[in-house]
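Take a look at these structures.
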Structure P
Amino acid sequence: MPEILSPAGGKEQAFAAVRSGADAVYLGLERFSARANAVNFSESALRETVKYCHERGVKVYAAVNTIIFDSELDELEDTLRLLCEVGADAVISQDLAVVSAARRCCPELELHASTQMTLHTKAGCEFAKALGFRRTVLSRELPKETISALSGGDMEIEVFVHGALCMSVSGQCLMSAVVGGRSANRGGCAQPCRLPCSAVKNKEYYALSLKDMSLLHQLPELAEMGVDSMKIEGRMKRPEYAALSADCAAKALDGERYDEELLRKIFSRGGFTDGYYTKKLGFNMFGRRTAEDAKAANAAYPKIHELYRHERKKSQLNFFVTVKDGSEVSVSALDENGLYAEFKGDMPEQAINKPCTEELVTRQLSKLGDTFFEADSFTCDIDEGLSVPNSFWGEARRSICAEITALREQHYSRTVSFEKIPRTVTEKHIVGEQTLRISAQKAAQLEKLPSDKIELAWLPLDIREIKKAAEFFPAEKLGVCMPRFTFDEERDVQKLSEVKKLGINKLLCTNFAHIIIAEKLGFEAHAAGGLNTSNSEALGILEQLGIKSAVISPELKTGQINALCGSLPRGVIAYGRLPLMLTANCPISAQAGCRNCTKTLFDRTGRSFPVRCSKAQGYVEILNCDTLSMSDKRDDLRGADFLQIDFDREEAPRAAEIVSLFLKGRPLTDSGRITRGLYYRGAK
C-alpha cells in the first residue's frame, strides 16, 4: 500500500497530520527549505517531531531542497549531520551539492530527488538512480499515461496528489527572484503569479493563477500503477489543512467516501483541478483565492479540530496474561513488529467476591484510552478462584505502553553514521581567454555572425534549422539545445539520432535526463542554466558525470561566480530575456485562445513579458520584460570561461550587432530597458 505523505510546516501540523492518517510527513529546517516562510523546525522541534512520528511508525523526510551557495557548504554538512543523528528517514534535495556531501560524509543517508529537479521521463529517473537517489518526486504536469509508465519499477515514485499548483514547472521559475528579489529556488517565493496578469493590456485578470490540484479520486488508480507515495502539498498551511487533507487522502486510498466539500472550504482557489492528469488543460484549470474562500475556511476550522483531537490508533497489541496460584501475575505484549514488553506483579490472592476471569482481563487491558495503541488479541492462562487488584491492570497498561513506545522509536529510527570528510573541489579556477557562445532560436540568427569569434552555437532540436545553419556555420561549432520539458522522450531521442548523422555531436542539457541520453547516443554533454548549478560541489559532480561545461545559475552574484572552484569550464548567460517561467499550460491560450495569441503578457503595472511558444513540445516560456546585457561588464565576470548570448526574436543584423558590442566591450543600445539581472543585486 502506498504511503500518504503530508506537509508539516511546523510541529503542530506534523502532529495533526499523523493523528489524521498520514504515513509520513515532510518538513523543512530553518535553513535550506524551499518554504522558508513556513514556521519550519528548530533542532529541538525536529528531535521532538521525529521521536513522536517514529513512535507511531510514521516516517519523516527532511526537505533540504534549495539551491546552495559555496558559502553555505559547511552549514549544509552540519545540517546533514543533524538529520543523520536524529534519524530522519530521508532527505529531499535538488542541489547536487547534497549528493556530493552525502557521498562523502553519510553514504547510508537515503536521498529523494526533489520535484525541483524537474524529473519526468524514463531517462530522468535513470539519472536519479545513477546518482544514488532512492525516490524520484515527479513533476506535477504529467498525464496519467506518463505516471503509469514511470511507476512500478526499481525507482520509488512520488506523485503530488493534492494542493497548490505553481504556474511554472518546479525548479524552473525565476519570476519571483528577477521581478521581486525573492528567489523561489532559495525558498523565498513571493508568489507574483497570484497577482493580476493578462494577455490583454489593462484587463483585470489572473492569467498565471492555477486552481489547486486534487487527484484524491484517482488514488486507487495511482496505487494500481505502482506509485509509492501520494504527496500532499502545503507546508505553508495551517494544522487544520494538514489534518483534513491527510484524512481525506487516507479514506480515498481505501476507496471510502471523503468530505470533498469540506476539503474545498478549508483551502481552494475556486475549486480543484485534475487537468494535467487528464490532459484537459485550459481555462478551467485557472482560479484564484477570494475573500469568500477565506471566510468559508474560517467557518470550517472548528469542525476539523475533532479529526486530530485524539490519537489515531497506529499499533495493535497482542496480550499474554498469566494468573497462576503461587506465581507472580504476569502481563506481556507484542506489537505488530514483534516488539515485546512485560510487567509482573505480586502473587494473586484467593477471591472473595469477583474472581479474575478472561473477560475481566480483556476489559481492563483494553482501556488504552488516548494512546496510539489498541488491543488486538488476548491469550490468557488463569487459574480459577483467584483475585488481582484492578490497580494492577492499570499499572500494567501504562508500563507496557511506555516500554513498547520506547522500543518503537528505536525500531523505526533511521540514524546513520556521519563523518566529516573534507571536500575535494577546492582548487581555484583558472580562466583562459573568455569566449562567446550563442543560443539561437533560428538558423538565420547565426548567418551574419563572425563564426571565428564564436566558440559554440546552440540551436533547438529542429533538424531543418540545424541543416540550414550547417550550410554557413561550421558544423563542429554547432550543437543542439534540448527541449526544456519533454512529454515524448522517445521522439526526441529519435530526432537526436538523425542529428548525429549530420555530424553534430554537442548537446546542451536543459534537463538532467539529457545527461543520460547524451551518454547513450555518444554526444558531448554541456549543462544549461536550467540545471541550477550554483556551487563548486555541483560543478564537481557534473564533471564526474562527463559534462564538458556548465552554465551557472543566473541567481548568483558576480562575486559568487568568480569565486567558484574546480576545473570544469563554466559560463553565464550574459545577454537575453531571461526565461522567468516554464509552463505546460499556456496562459494566453487559456485566456484568449491560440488564434488570438498576443505573444505577450501584461502585469498590473503595464510591463510586457514576451511569451515564447514551443507548442510541439507542449510548453511555453514567459520571458523577462527587460533585456539582460553584460556586454560592457565582461571584467566583472572574469570567473566565467564563456559568456552565453541568448537570442529570441532578434533578426540577423541585430544579432550581429549584439555580438559586435560584446567583442568590443561596449554597452547595449536601442534595446528598451536593460537589466543586469541578479548579478549585482542578488535575491533572498
Structure Q
Amino acid sequence: MRILALLILVANTTVLFGQESVFTSHDIFKMKHVGNIAVSPDGKQVAYTIATGRDFSEKTGPSYKELFVLDVSTGEIKSHYNKKKSFHHLGWTPDSKSLTFLAKWFNAKKTQIYTFDLGMDSATQVTNSVTSVQDFDWNPNNTSIAYISSVSDTSRNAWKDKGFNAEIYEEEVPEKNLYLYEFASKSTAQLTKGIAVYSVQWNPAGDLIAAKISTKNLIDYKYMFSKIQIINPKTKEVKLLVNNPGKLGGLAWSPDGKRIAFISGVDINDPVNGSLFIAKVPNKKDFSQLINYSREFEGSVTHVEWSDANTVIYSADESVDVTLNMRAIDEDKIENLIEGKGLVFRGFYLNNGTIALNGNTWENPGDLFTIDLTKKKLVQRTDINPWVKDKKLGKQEKLSYTSRDSKKIEGVLIYPVDYKEGTKYPLINYIHGGPEACEKNGWATYYSKWGQVAAGKGYFVFMPNYRGSSGRGVGFSKADQGDMGDEEFNDVIDGIDYLINKGMVDKARVGIGGGSYGGYFSGWGATKHTSRFAAAVAFVGISDQVSKRYTTDIPWESYYSHWTFWTYEKFDLVFDRSPIKYANGSQTATLILHGKEDPRVHPSQSLELYRALKMHGKAPVRLVWYPGEGHGNRKNPARLDYNLRTLEWFDYYLKSDNDKTRKPSKDLDYGVEID
C-alpha cells in the first residue's frame, strides 16, 4: 500500500509539475519586450527600452519602460532610467552624447521633446509646443529640430462649453503640420499648412527635409495617397519628389544626400507597400522611370537603410522567414546578412556600421541583437526572458502544402506539447488580419495569438498564409482581389485537410479564430463552412461586406487594394461574401468580441453577426463588448479577458464532454489579485 501511495504521489506530482511547466495565459503578461531602439550616430552605443506590463492591481495604463545603453565594443550594458514613467520615439543628439525622446514629464500638459544626458542621468525639456509633438528629427548640424504636431480648430469651443457640442464628421480632424524649432533663437516656425505630414527626415547636409505627406489627415489618405515631398525649411517650399501611385512605406536618405530609397506598392492596387525603389534628389517625379530593386522578388521589403552612398540594406518577409539583405545599387548580387539564423524581426536600426534589431525565434519572445557590418557577425546582447527556457513548448515549424488549384501555400504549425505521433488532436486555426499580413516562424504567443498557450493545452495551432498575404511577392498578394473570402478561404480548408489526412487532427474538433480579417474568416467559417468548424472566435471581424465598406475609416483602401469595384457594381457578389448571409442553420458555437470604439471595423459588424446567429443559428453564440477599446485591445485587463475567455470557449467546445448546446459561464476566474 505504501508503494502504491508513493506511486500515486509521484504521478500526481508529475502531472502538477507538467501543468506548471507549460506556457499559460498569465505568462503572456510576465514577458518583457525590447521596445524602442536607437543606434548612436558614431555607431558605438545602442540605446533601447524594455517594456514591462503593469501589475493588474495597479491603475491600467501603458507598460513601464526601462532605459538601457549598450557599449557595442565591450558589451557592457548600463541602466539609466527605470522609474514608472512613459517615453517613446528614442533617438540621439548628433554628438552621440545625449538621448532624445518624446514624453510628458515635469508636469507638461502636452507631449514634448526631451534630451537625456547620460553622464548626468537627467532629462531636459527642449520644446514647449502648444499641442503634443507626434514625430521629430534632430537636424544633423545640431541647429534645429523638425517636428510634427496637430492643431485643432478651437473656434467653436465657447459654444461647446454651453452644450452645443455637435460633431461634424471628418470635417473637424486636426491639421497635422510640420514645425521647425531653432536652438539659437528658441523660436518655432510653422513650415506647412493645409496638408497632413506623417513622417520627417533631414538630409545629411541638414538643409532639406523629406516627409511623407497626404492632402488630408485621414487614415485612408495616409494609407493610399501619401507621397514623398521635399521641404526647404528656409523658403518653406514643398516639392513633390515621387508620384508613387500606391501605398508608401518607409524612406531613407543616402549618406551623400543624392538619393532616397523608399518602400512602396508597385501600383494603386498593390495591397502591400513591399517593393524597394530608389529616387534621385531632385527627381523627375515619373514613377515609371524608377528602378524597382525588388522586381520579381517573392517576398515583401519591410525596411531600408543605407550603409554607404552606393549600398542599401533592407529587411524582407520571405514566406514565414525574415531576411536582412545588403546590395550595391549598381549590382545584382544580394548578400543575406543573417542567413540560416531563424531570426524574426520587423525593421532594424543602422548607424556608422552598427545594426541593431529586436529579434525573436519560436523559442524566444525577443532580445536585442547587433551586427557589425565589418565582421558581419550577429550577436545576441540580452536575455530578458530567461524563465521561458524552463517552459515546455510545442514544436513549431514551417508548413507547406498544395491548394486545390495547385498553388503552393505556406504557413506555421505549432504542435501540442508532448505530441505523440499517431494521436489525433484538436486544432485551432489562427487567421491573421489584413489580409495583407503574413505569419512568421518566430514567437507566436501574445494576448491575441494563442500559440504556445494552446499548445500547452494539447492543441495543434495552424497559422496559414493564404493567398492575399504578404511575403510571397506582388502576384500572390493580389491573388484574392475582386472576390474576397472565396479561394483564399479554400487555402485554409486545404491546409486543415492536409493535417487531417496525415492523421494528426481530429476533424470533429476543429476551431477557427482571429482578429480583423481573421475575425471575418472566423465568421465565414462559422456560417458558410459551418460543417467544418465546431467552434469559432471572431474578434473585431467583418460580418456584412455590404455595410462594412461604407462604415470603415479606410473605404479607399478597401476599394483599391482588395475589391477593385464598388458595392453597387456587383452587389450580389459582395453580399454573397458576407457571413450573415449564411447564418441560417449554423452549427458552430461562435464567440464574438469587439472594441466599442473601433473605427476600422464598426462594432455594428459584430452586432449583425450576433443577431443573425442568435435568430437563425442552431448553436450557442455570445457577444462581448470591450468598452474604450478600438481595433484590438490595448489595456492589459481587456487583453487577459480576451485570452482566457477565448481559450475557455475552445476548451468547452473542442475538448470537454460538456453539453454543447449550452455556453460556458460568462464569468471568468482571472487568476490575478486586484486592490
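Comparing P, Q, where is relative contact order in percent (Cα under 8 Å, 6 or more apart) highest?
Ranking P, Q on relative contact order in percent (Cα under 8 Å, 6 or more apart), first place is P.
One of P, Q was used to compute mean count of other Cβ atoms within 10 Å over residues 318-325, and the result was 17.9. Which label is that?
Answer by label: P.
With mean count of other Cβ atoms within 10 Å over residues 358-365 as the yardstick, tell me which of P, Q scores highest.
Biggest value here belongs to Q.
For which of the structures P, Q does the calculation of helix-only ellipticity at 222 nm (-39500 (n - 2.57) for each DSSP H run of 4 or more, over all residues; to 500) return -5000?
It must be structure Q, since only it matches.
Identify which of structures P, Q gives the largest calculated value of FRET efficiency 1/(1 + (r/R0)^6) of positions 182 and 518 (r between Cβ atoms, R0 = 41 Å, to 0.05).
Structure P comes out on top.
Once distance in nm of label points 7 Å out along Cα→Cβ at positions 486 and 622 is calculated for all of P, Q, which comes out largest?
Q
Which one of P, Q has distance in nm of label points 7 Å out along Cα→Cβ at positions 278 and 390, as calculated from the coordinates, equal to 5.7?
P
Bear in mind that the values in this text are calculations on the coordinates, not laboratory data. Since the structure is predicted, the reported quantities are computational estimates derived from the model, not experimental observations. Cβ atoms are built from the backbone, for glycine too; each structure is taken alone.
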